[in-house]
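Listed after this line are the structures, all set down as structure tokens.
FYI, it's all coordinate maths here, none of it is from the lab. All of these numbers come straight from a predicted model, not from anything done at the bench.
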Structure I
């Protein structure tokens with residue numbers, strides 16, 4: 001039997017809240033406790049448009065309603081035609097344009113997390129691309145994640161130009177060269193860490209101001 005958590009009434013995925021108001025709503029919801037429901041895993045898709053592997057994901061999710069939620073962040077200009085009977089129907093969130101290597105990529109990741117945090121039953125959060133596929137069935141994936149006390153973020157000290165060479169000394173003293181890390185942008189985190197990521201101002205501000213190509217925010221912000 002999956003563990004139980006507290007929930008409140010879920011908010012619609014398409015809304016007019018700014019990113020700042022979204023975080024405020026997350027903070028308010030984190031204080032509320034009501035009825036019990038099983039833990040859910042939030043699958044967050046960051047994509048420029050369609051999800052070409054959606055049929056495979058449909059099979060993955062089939063028969064497991066109530067144990068997962070889906071959030072899709074496409075380019076705002078993308079006009080989708082999702083069938084009403086698709087598992088992806090109604091999963092699109094309010095989005096903003098995303099540019100590779102730009103702070104907008106981190107903004108999109110935080111926006112996905114914030115929307116997923118609006119549902120208190122979401123306890124695990126996985127960032128996926130439009131080219132990701134599941135390697136194990138849903139039950140195996142779900143049980144592994146909800147029973148884990150770890151978060152999964154790629155983070156390593158790359159001493160070459162493509163790693164430490166991107167560090168900006170103006171980030172010191174809050175971020176030193178010894179703190180600097182590199183890694184893949186794709187992650188899976190627990191609720192506590194997800195909340196820390198969306199509410200972070202200290203490090204986010206430094207990256208927004210001082211990390212510009214050839215420094216790529218999505219490869220360094222979370223790993224650092």
Structure II
């Protein structure tokens with residue numbers, strides 16, 4: 001699926017872990033008005049487009065319907081929100097997204113890297129935050145405010161400014177995913193490198209904002 005090796009006998013447990021993690025990380029990342037809704041609109045919309053281009057109507061229709069439903073929800077969920085996704089909505093949405101990714105990879109609609117890049121604003125933030133908390137021997141199951149989007153808000157950004165920055169990041173990741181999907185093999189490593197550098201720069205920028213706040217506070 002990644003193009004480097006076959007998972008063979010470990011495919012089933014890895015798939016189960018991926019489904020569970022996506023369901024949970026969607027719940028973790030649904031901590032700001034308009035955030036999870038926006039990711040679903042763009043992410044599922046792109047999955048639907050790619051499935052349609054690959055002549056896979058089942059995935060295309062489900063993904064596009066999910067994107068449309070999320071768009072209707074998002075109208076009332078932008079900050080300040082009037083309605084909220086909640087645990088049931090975020091977990092079920094994350095599970096559906098994961099299922100679409102697994103089915104799309106299984107049926108050759110896209111390489112695994114493509115949906116991982118599309119949903120990387122959620123996947124990387126949640127995963128990196130959890131790993132860092134574990135390395136600091138903190139209780140990973142407890143509520144916290146260590147996600148990058150939360151750190152921006154703590155650093156003085158408004159919720160609206162933060163969520164629209166996130167939309168820009170989601171759109172950029174969508175562009176990287178489309179470039180990767182349609183690029184020749186020789187260019188794919190360079191595209192992945194550019195995508196990685198994007199997140200490195202963003203992580204450093206968030207850290208820089210935090211340091212400026214600390215200096216002002218001192």
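A value of 42, 27, 13 was derived for Cα extents along the principal axes in Å, for residues 135-182 alone; which structure in I, II was it taken from? Here the read-out was taken from II.
A value of -8500 for helix-only ellipticity at 222 nm (-39500 (n - 2.57) for each DSSP H run of 4 or more, over all residues; to 500), calculated from one of I, II, originates in structure I.
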